[in-house]
Structures are given as structure tokens and as C-alpha cells.
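A.B. asks: Listed next: structures, encoded as C-alpha cells.
Every read-out reported here was derived from the displayed coordinates using simple, explicitly stated rules and does not represent laboratory data. For clarity, every value in this text was computed on a predicted model and none was experimentally measured. Cβ atoms are built from the backbone, for glycine too; each structure is taken alone.
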Structure I
Amino acid sequence: MGRTNPTYRDALRAIEERWADFRRALRSRDQPQFDQLFEYARNHADASGLLNHQNPVLPALFSIDLEQEARLDTHEERLDDLEKALEARQDRQPIDQDEPAEGTHR
């Protein structure tokens, strides 16, 4: 592959070129995310190329999904860590609701 047959990376570049008008029509705030999707697909181009699928869009979409799953896992782990830290902090500083707040009288 490469000299006579187009590589998967070549096919991916062609897909990105076909989507160029769509990208230009996106709001500027959405264009970096669009670009990131193709970066995700490029990150897995070696595996996608080995698949040699008839439709190169399908391995690209699967690659994008893999990257997004990894990001979700990272965010879930971070959220769990933050929740545990918050619980630990609350356990160390219990709020006594029977006492009036400073400057207030019963």
C-alpha cells in the first residue's frame, strides 16, 4: 500500500477535503471541535488501515468514538475523585445546624 494503492491516511485526507465546505459553514467556535474529530481519526489511522474497510468513513467514526469514550472515562474518574474529596472535606467540617449563624439571635 502507498505507492500504487492509496493508504488509509490518503482516504482520510480525501474525506476531510469533502467536508471542507461543511467546516467553513460551521460557526468559528465549532470549527476546532470539527478539526479535533479528524485528529481523533488520524490517531487511529494505523489500525484503521489494517482493517482495509470498503468504506473508510466507518473506521474513522469508530476511531472518533474510541477517543470520546476515553475522554468520558477520564472525566468520570475526575468527577469521582472530586466527589470523594468533597465528601472527605464535608466529613472533616460538619455543619451544626442547631447553632445560629454569627450575628443572628434566636
Structure II
Amino acid sequence: SSELAKKSTGKTFYILDEPTSGLHFDDVKKLLHVLQRFVDGGNTVLVIEHNLDVVKNADYIIDLGPEGGDNGGMVIATGTPEEIASNPLSYTGFYLKSYLRDITPSMK
């Protein structure tokens, strides 16, 4: 939270690992606003996340898989959320496709 009070330099690289864990849906929306503000300020944000509300708002996705653990770690798909959703090899894309059709607010 102290990071939010600092003046943005536009040169910061933020890395967040599963930042939505334990957050209420309303808090996820607030987080998306904060992350977008970082990006709008010229900063770079890398998020490792499974929450589709966050994934669908990404500018670019690197989808790793096909499974987790020993059966994962390979790049399955890269691109925008729409490109991932249209990739038949991507498990993320399979779920993202129907999620993108839902009437859920986007931060873009």
C-alpha cells in the first residue's frame, strides 16, 4: 500500500503473484483500477494470475501449461485475451472464451 502513495516515475516494473487470492469481487475491481493506473503512468505490470476478471483485462497473455507442476511450464499460447480465447490448445482460452462473452465489466 505504501507504493500507492509514491509519485510514479513511469519506469517501475511491478510483479504480482496471484494478487486476487482472498479478495472479494469488489476488491478485485479496485485492484484492476490500481493496476491500470500503474500502466497509464508508463509503468510495466506483470501479473501471474488465474482469476479471469484479471486475465481478460490483460494487454498481453503468456499462457503456460498444458497442466501444472511437472506437466506444465511450456508456452501454450501468447497474445491478447481474444487471441488466447481462440487458441484450441489453450485451457485458459477455453474458459476465457465464454467468460469474454459474459456481461462483466472490463477496465479497458
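A.B. asks: Could you tell me which structure in I, II was used to calculate distance in nm of label points 7 Å out along Cα→Cβ at positions 30 and 46 as 3.4? Please list the in-between numbers first.
C.D. replies: Numbers: I: 3.4; II: 2.7.
Structure I accounts for this read-out.
A.B. asks: Given a computed value of -22500 for helix-only ellipticity at 222 nm (-39500 (n - 2.57) for each DSSP H run of 4 or more, over all residues; to 500), which structure among I, II does it belong to? Before the final figure, lay out each step's value.
C.D. replies: Working: I: -22500; II: -10000.
That value comes from structure I.
A.B. asks: Going by relative contact order in percent (Cα under 8 Å, 6 or more apart), which of structures I, II comes out largest? Intermediate results must be reported in sequence, preceding the final value.
C.D. replies: Working: I: 24; II: 21.
Sorting by relative contact order in percent (Cα under 8 Å, 6 or more apart) in descending order puts I first.
A.B. asks: 14.5, 43 is what came out when Rg and Dmax of the Cα atoms in Å was calculated for one structure; which of I, II is it? Mind showing how you got there, number by number?
C.D. replies: Values: I: 24.7, 87; II: 14.5, 43.
So the calculation was done on II.
A.B. asks: Same structure again: Among I, II, considering only FRET efficiency 1/(1 + (r/R0)^6) of positions 54 and 78 (r between Cβ atoms, R0 = 35 Å, to 0.05), which has the greatest calculated value?
C.D. replies: On the way: I: 0.35; II: 1.00.
If we compare FRET efficiency 1/(1 + (r/R0)^6) of positions 54 and 78 (r between Cβ atoms, R0 = 35 Å, to 0.05) over I, II, the biggest value is for II.
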